[in-house]
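Several structures are given next for inspection.
No lab work stands behind these numbers, since they all come straight from the coordinates. Just so it is clear, the model here is predicted, and its values are computed rather than measured. Cβ atoms are built from the backbone, for glycine too; each structure is taken alone.
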Structure I
Amino acid sequence: MITDTLAFIGDFVLGLFARIGFVTRSFFNLLGKMPGALRRPALISEQIHFIGNYSLLIIAVSGMFVGMVLSLQGYYTLVDFGATEKLGQLVALSLLRELGPVVTALLFAGRAGTSLTAEIGLMKAGEQLSAMEMMAVNPIQRVLAPRFWGGLVAMPILATVFSAIGVIGGYLVGVQLIGVDEGAFWSQMQANIDVRHDVLNGVLKSFVFGAAVTFTALFQGYEAQPTPEGVSRATTRTVVVASLMVLGLDFIMTALMFNK
């Protein structure tokens, strides 16, 4: 009984490390093909439009409501301490440091990530990727690399839009609805937001999240079973794995960036 248990644990650990090694090798293989994709800028711009522009509406609307709720909850917390003039700073810091990159990445995984996985999975099920290999066309460079570039470019832009519209939503609720002083709202925000420590770190987070979510979506689609059920399961795995990766990376990066 003990021997069987140890054998099961050993097989699980070996399989886990083999899987991690395979994913890591696939990631660096994709990175190696990315410079070649730059020779086809039309493919990259098309993917930026497909990934970013089609996700813009849900990002903008979500950012507006998140900013409004954040301002409302922040006001009820700050009013107990007589610090309602800090509302602008609270809204901006929360969006730039955490909510902007994280919520955008989660929405990005649900909207663009599933679309990428389904698209690549259907191409594999329809043997289009195999046909490219038969014609001496590398599907990783021709199909995956432009989409990875698209995710890297689109994600920071979407996170910036989310944070900017969130601040506007916080202004509408805090200043126009509740009645916080407009000058204090903006001046406290400008005085206490550091470009390098807050803004650039948030952009770096969104860049890393974009790489993680896009690679997860492409990998799941490329390795999906070429059946309708396989594509469906790969799409589900994309949302689950990408969301967990975003939350885990957010904790690690926050601990490294804001440890003072």
Structure II
Amino acid sequence: MTTTAEETPPKVVSDSISGVALAAAAANVVMQLSRLPVGHGVAESTVDSGRVDKHPVKRARTTLSYIAVAMLGTEAERLAMREEVNRQHRHVRAKEPVAYNAFDRDLQLWVAACLYQGIEMIYTMLYGEPTPEQAAEMYRYGARFGTTLQVTEDMWPADRAAFEDYWQAGLAQIEMDGVTRGYLRDLTELRLFPAPLRWQFGRLHRFLTLGFLPQPFRDALGYPWTPRDQARFDRLTRVMALGNRVLPRPAREFPFNLYLYDVRRRIRKNRPIV
């Protein structure tokens, strides 16, 4: 299955799908789970196959495949992904202590908004502020993060200004309790993973995660962030942007291009993609 010319994403979108985004992956998870129902739905999920602490490789494949298909895939591939995600989400629901349903479109819209904020942030970090035309094109395409789930086109804010209003209102709804804050701090410091990985990369992962988070999320997690931290982070991201520019496109797009290839292979062979 190939992408037709009509379905080829605009350059501003393909440029934003960079492997550099992996450095911000945990920060985006924190943002998504900062809504209490989403946080509890993930932290207390009984569906072990989708838990990052139980199956980190599969969880990473699912998430990165979703992003690749939503932004770079064809309509047929997005439909296949939606059906597979729906199949998994049927088992993800709870009533106690916090009600959660993975088919809740309002919560899915929040998750989609976080994913969109992520690609916009990565593009700006790598290439600078997009032009108004590029920003509008990226934003229009960003609706796919929601519509590849259950979010309808009319639920996606009409333009970038409307999205900013939605985002600011969302920041006011950040809520973490002991369950979600503990889970997300464990993720931030890699305590969900084997000790050797935590010892070797825990401090760097925490620094990157906090660096990519807007301040309200850092506050909710209870971590300090100083001007010195910000200066170090800015220097690091400048180096990351320079490294990204000198790589050939296939290397810049890795591993998203690999996961998109894998999804297409699984569809051809009629195998599960989630």
Next item on the list: Name the one structure among I, II that distance in nm of label points 7 Å out along Cα→Cβ at positions 104 and 200 of 1.7 was derived from.
Entry: I
Checklist line | Test item: distance in nm of label points 7 Å out along Cα→Cβ at positions 88 and 184 calculated as 1.2, pick one of I, II | finding: I
Item checked: Source structure (of I, II) for helix-only ellipticity at 222 nm (-39500 (n - 2.57) for each DSSP H run of 4 or more, over all residues; to 500), computed value -20000 -> II
Item checked: Per mean count of other Cβ atoms within 10 Å over residues 224-231, the highest-valued of structures I, II -> I
Notebook entry, point to check: Of the structures labelled I, II, which one yields 62, 15, 7 when Cα extents along the principal axes in Å, for residues 128-175 alone is computed from its coordinates?
Noted result: I
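Kindly point out which one of I, II the value 47, 44, 41 was derived from, the read-out being Cα extents along the principal axes in Å. Intermediate results must be reported in sequence, preceding the final value.
On the way: I: 66, 57, 32; II: 47, 44, 41.
It was calculated from structure II.
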Next item on the list: Kindly point out which one of I, II the value 46, 32, 28 was derived from, the read-out being Cα extents along the principal axes in Å, for residues 16-159 alone.
Entry: II
